[in-house]
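Since every read-out is calculated from the coordinates, none of them should be taken as a lab result. As the structure is a prediction and not an experimental result, all values here were calculated from the model. Cβ atoms are built from the backbone, for glycine too; each structure is taken alone.
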Structure P
Amino acid sequence: MKVLLSALALMVAVAASANILPPVQTVFIIVLENHNWSDIEGSASAPYFNGTLLPMGSHCEQYYNPPSQHPSEPNYLWLEAGTNFGILDNNPPAINHQNTGAHLTTQLWTADISWKAYQEDIDGNTVPLVDTNAYVARHDPFMFFDDITGTNNPLYPYGLAHIRPYTELAGDLTNNTVARYNFITPNLCDDGHDTCAPEEDSVHQIDDWLASQLPMIFNSPAYTNNGAIFITWDEGLNDDGPIGLILLSPLARGGGYSNSQHYTHSSLLRTVQEIFNVSPLLGDAANAADLSDLFAQFSVQPLGRSTNGAFRMNITTVQPYTTNILEASTNLLAWTAISTNWSSSNSVLVQDTGATNYNRRFYRARQVP
């Protein structure tokens, strides 16, 4: 249940909201490689990132890989499970595979929430358990879970259905058939791991890829209908970071908003679990702060009096198709429901017809399924 408290003093509304995740419908996670935030923010090699993405999004200045988690593979595992399972190397799935269902995509599947991973440079004919072209299995966390791969079976139907070539994303976006949770791994050039021609500049390579690929997501119904894109890096370069994270979403605070709260991959995992309401919280996600501060907050906006003297308010960033109850109090102890509304959108207009009887009144909005 979500609760928001607002107060009217002498009929002037003052809204205060808790950090609550808004109704995100589709998640895209893009993981890039081996750069600190200082390599990206303000870099002349990243004009699209700094000139377009940062001003439109919300970002974290103090987002790190989990402490001492290196090299890449343990960080990708952490994004899926909140732990590295004791792995601190880049060994292939044949060695490091895990026989456990305690990871995110199995929670999603159990809850009947669709998911898919889009991997650049795979052909889609086999489960990509081995490196091919500029694809590496160590950047594909799903290859390490037996319930996805059928214990390293390259023809396992479940794995084949969910680990798809990145080239299929464009058609899925156009046809509005993308899953609700989408994990995107560019290849070794596009994710900035390697220095590649023609740029020979790993930050520039990242920037060019984002500039060429993100518009198709931005222009899709999956994004415009309350989608969210999280872009981060797997690990810091020579240390734990900060590596940074940016959120792009119609539901984000946006406008270049940033904070300096301490986050790790556990925070991103927890945020996704909370968005899709799956539990229990996995591994270190149970100890982490979520990323709700990057989103616009559930809030009450005062609209003033109507002609009949009722005081009107708009509750924003609500979950569509839920019941929203507005309650009033004069002392913050006894609450009376004054309006119950069901909304098919992200906001609901409510009014207090009894406001003329009070000089001071507090309001709270509750959201129930």
Structure Q
Amino acid sequence: MVLAQAKEQIVAGPEALNGEPYASRRADFLARSGLENVTLEPLPAHASYRRYYRVHGGARPMLVMDATLDVTEPLMWFVTVDKHLRNLGLTAPEIYDYETTDRHELALLEDFGDDTYDVLIDRGADPMRFYEKAIDVLAYLHNHTEAAKADVSAYTVERMLNEAENTINWYAPAARGSAVSDQARTEYRAIWKDILGKMPPVQDSLVLYDYIFNNMMHVPGRDGLNDCGLLDFQAARIGPAVYDVVSLLEDIRRDLAPEAFQVLRRRYLDQARITETEKEFDLWFSVMTTQRHCKNFGNLVRLFVRDGKPQLLKYIPRMRNFAWQHLQKPELSGLKNWFAANGIDLTQDLKEGFEHANGYPKR
């Protein structure tokens, strides 16, 4: 089966990678890398279609990343960003070997272990220690003159608009029981285009896109910023530097006290200047966080309705609260009014049985 055909089977989920023919292809890849006698331990899958396997029996800690079924982010995107981050002096996994063919996309990576920031906090570590380190890494990245020179695509207004439409495609039917009208869809897109078109200048940088604690690891034996290992950055692009600050400080998986938010905001602004004024920074923060939540409203509903993955639905209330707070800004009043006019109440939970609503995109 060629790669294009294999990717048509994604409906089976990433678990399909544990079976054949994928297991044999991983074994062949490892043999070509001089690792004939190792064994692989599948690591827990998350929301993506990539799977990771821990190598046992090798001379050093390694992982195999199998991106064969990832239809949106080819392996070479990961390779490109990984090399760029390492050249900038940040910590990303060393890539020992990789192959991209019409049958598979595989990489042999440095294994940083299991200590993501999420895991360490859940064990009782002080979250502020990791928030501060993550802020410092972002400030370093945004101050680096070469950061925006990565060979990746731009995070364009068109892409932001398309992502924000996830709310229309998936969240709107869940919230109101039916799809919005074509006119409402056109108005929603026009409102977003107007908002983004009126924004003040902001510095572009490498946007890691999912800059959250689950994608950061404590790497023992390294000093300073280098003990922060970065993961899952294959979706990176060049765009507004504020986006990753948003991802970190309004991560839907964690509560952050308002006082801690202000301390971290100040810590970032004391190190990096990506807008002319702090007021402009705050406006960009509100717009980007609202755009990100509009994207993820739809993503979380889609993962449940289409893919049968309810695990992330518990984060929708926190996401709604974030978005509702930012929609109070005058610059976002048009969007707030659109939600009200179309019967989408961001102060209310989704009703039971929403997965059976009409108006979802065809499977």
(Q) Of the structures labelled P, Q, one was used to calculate helix-only ellipticity at 222 nm (-39500 (n - 2.57) for each DSSP H run of 4 or more, over all residues; to 500), giving -12500. Name it. (A) Q
Q. Computing Cα extents along the principal axes in Å gives 62, 48, 39 for which of P, Q?
A. Q
Q | Structure responsible for 1.5, with distance in nm of label points 7 Å out along Cα→Cβ at positions 114 and 162 calculated and labels P, Q on offer | A | P
Q: Name the one structure among P, Q that FRET efficiency 1/(1 + (r/R0)^6) of positions 122 and 306 (r between Cβ atoms, R0 = 25 Å, to 0.05) of 0.00 was derived from.
A: P
**Q.** Answer label among P, Q for the case where distance in nm of label points 7 Å out along Cα→Cβ at positions 290 and 314, calculated from the coordinates, equals 2.5
**A.** P
Q) Comparing structures P, Q by relative contact order in percent (Cα under 8 Å, 6 or more apart), which one has the largest value? A) P
**Q.** Structure (P, Q) behind the derived value -0.39, -0.57, -1.32 of log10 I(q)/I(0) by the Debye sum over Cα atoms at q = 0.10, 0.12, 0.18 Å⁻¹, for residues 58-225 alone
**A.** P
Q. When volume of the Cα convex hull per residue in Å³, for residues 146-329 alone is calculated for each of the structures P, Q, which structure yields the highest value?
A. P
Q. Distance in nm of label points 7 Å out along Cα→Cβ at positions 106 and 250 computed as 3.5: which structure among P, Q?
A. P
